[in-house]
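Chemist: Below are structures written as structure tokens.
Nothing in this text is a laboratory measurement; each read-out follows from the coordinates by a stated rule. Given the structure is predicted, the values throughout are model-derived calculations rather than measurements. Cβ atoms are built from the backbone, for glycine too; each structure is taken alone.
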Structure I
Amino acid sequence: MGNSRALPQSSPIQGVVRGIQGTWDRFWYPSTEPFDIGFARFLFFGWVLYSTLHRNFVVWGDLPIELFYPMPFMKLVNYQVVSASTLEIFQDLWRVSLFLGCIGFFTRISALVACILTTYLWTLTYGFSQEAHGSIPLIFAMFVLAVSRSADAFSVDSLLFRTRNQTRKASPDYGWPARLICCIYVLMFFASAVSKIRSSGFEWGLHALTDTFYKFRIDASPARLRTIDFFLNHFPMHLVGMGALLLELAAPLALFFRGVVRVIILSSLVIMQLVIFSAMGLDFRPTFSLIPFFVPWTSLRRVLSERARSVFSR
């Protein structure tokens, strides 16, 4: 006899389960072209390299160890501060790994080395100074690119190892890395908003931003002082603060909406980060490197190609 408790094939519960599973798979494993993740990888590593050229991690090796205040997890892993000469080697290797990741040469190794060195060098910075923790999403993104097939197109690897990667059709193998990195980007903002609400409630949007601007005004450079005074004198700061808080809460919507809505959300987040940098000096610009993973580059290339042909065929 068959199992009397087995659900029939047409069970509504099974239909719901299949529907949930299908929605889950469509969200996390969209079938995309290898060019999408390859070109996004190129822009990601390229922008990280360009936006951090002014950074000099070597200076931390010359400071007294008494000025180093390790975070709890750094104590857990017995974090060691190396000498300035060793830091210079690490910094050079880091930039080389970013360049190699950009052009897609030994991409997985380059991305993994970049991930490890980014973790060490930027964590060192956090131990000596109070700086925006903008490197954390970069570290996760580099790890995702290290374990995924991000170099099957638009890379040196794809040219050198063409016989090994003959099948380059649309596949979920190229969709899930970009989707995961997009989630990392928007969750950075969402987690920031949740942290503010947990500590201060929605009152943060009404008062905290104004207080923060006045705090940074004390030691601000002339350029930042002009930016701070412009906002304090020309904008209702309680509305600006509440708008920034709601924008961070709404950041995950960029995952589910395309077109104009996604452009508005991402553009607003970039503008917010640029204002923070101009007024407070907190540099989130390297995180702009994550935005290319939201763009369907193959579709955009196809549209631009068709429009170019129509223009030149006239």
Structure II
Amino acid sequence: METPESTTTGEPVFEVENLRVWYYGQKEPVKAVDGVSFALEGGERFGLAGESGSGKSTIVMATMGLIQPPGRIEGGSIRLAGHDLTRLSGEAMRRQRLAQVALVPQGAMNSLNPVRRIRDHFVDNIRAHEGRVGADEIRRRMVRLLRLVGLSDDVGRRYPHELSGGMKQRVCIALAITQRPQLIVADEPTSALDVVVQRQVVQTLRRVQDELDAAVILVGHDMGVLAQFVQRLGVMYAGRLVEVGSVEDVFADPLHPYTRMLISSIPTIEERPAAGDSLTRTTITWDRAVSANAQLVEVRPGHWAVPVEGEVAS
């Protein structure tokens, strides 16, 4: 059966196939990710959009080998550089992190040790993968990476609390690429940042990607940020991909009603609500939005969507 990963024109470097991740409790398991498939070529920028709880970050955690009980990968595969990441041991997966796949986390302040200088973070990253690398060599590489992300050399001497939010996020990007990974996963890296700093972070990601020729997955719910950066966009709803296509096609002609809701949430000067206007949120029922057996259909070349009665023609 055809799936969105077959639309790529080159050899995929990263493939997610029929991934299912469930969380267990006292009642029925929560199907946080339920049958998701997509692929990326080398150097491609792919976005995952959706509201909180749609399954985006669970895909990130599964890719990084960080799913913990009560979560469990129930099926499917995540392939990178010839390895199925879901089948690797803990030590083998540790070696893959940074070397093949790197995470730019959502909360930079929570990802940096507040009592250690920035240079110490570089020492830890490099020596964890390369052994006893000399201090002069680590400093040389740190300075090069800091400059690549637009930071001055003296940032290495500072503590995290001495940096602004945007600077901390760029430090996290520099740390993520110490081993030149094939895939960079950025999990909402611009959240809690103002729009000017958001743009700086997105530009930094683009510059880093060009330097490494790495594939990038940008996860978020800010459709404006995603539109600036990604080439293809996947829209998540209730654990499923409900639409996948080029960012131009998805924004010009969104096929799924949930995609249209996300795009309509982008504020515009022309459509500012008047004072006193009440805001309403349309609710899409699960049965109507995507049934348990619904599959993505290629409505037009490279543009896939889950059929919704009266909405998406297959």
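Chemist: Of the structures I, II, report the one carrying the highest value of distance in nm of label points 7 Å out along Cα→Cβ at positions 201 and 233.
Modeler: I
Chemist: So, one more: If you work out FRET efficiency 1/(1 + (r/R0)^6) of positions 25 and 73 (r between Cβ atoms, R0 = 25 Å, to 0.05) for I, II, which one comes out largest?
Modeler: Top value of FRET efficiency 1/(1 + (r/R0)^6) of positions 25 and 73 (r between Cβ atoms, R0 = 25 Å, to 0.05), among I, II, belongs to structure II.
Chemist: Given a value of 26.3 for mean projected area of the Cα convex hull in nm², point me to the structure among I, II it was derived from.
Modeler: I
Chemist: For distance in nm of label points 7 Å out along Cα→Cβ at positions 49 and 297, the calculated result is 1.4, so let me know which of I, II that is.
Modeler: Going label by label, the one that fits is I.
Chemist: If you don't mind, another one. Quick check on the output: -21000 is helix-only ellipticity at 222 nm (-39500 (n - 2.57) for each DSSP H run of 4 or more, over all residues; to 500), derived from one of I, II. Which one produced it?
Modeler: Checking each candidate, the match is I.
Chemist: Taking distance in nm of label points 7 Å out along Cα→Cβ at positions 225 and 249 as the criterion, which structure among I, II has the greatest value?
Modeler: Structure I gives the largest value of distance in nm of label points 7 Å out along Cα→Cβ at positions 225 and 249 among I, II.
Chemist: Can you tell which of I, II yields 1.37 when Cα Rg over 2.2 N^0.38 Å, for residues 89-216 alone is derived from it?
Modeler: I
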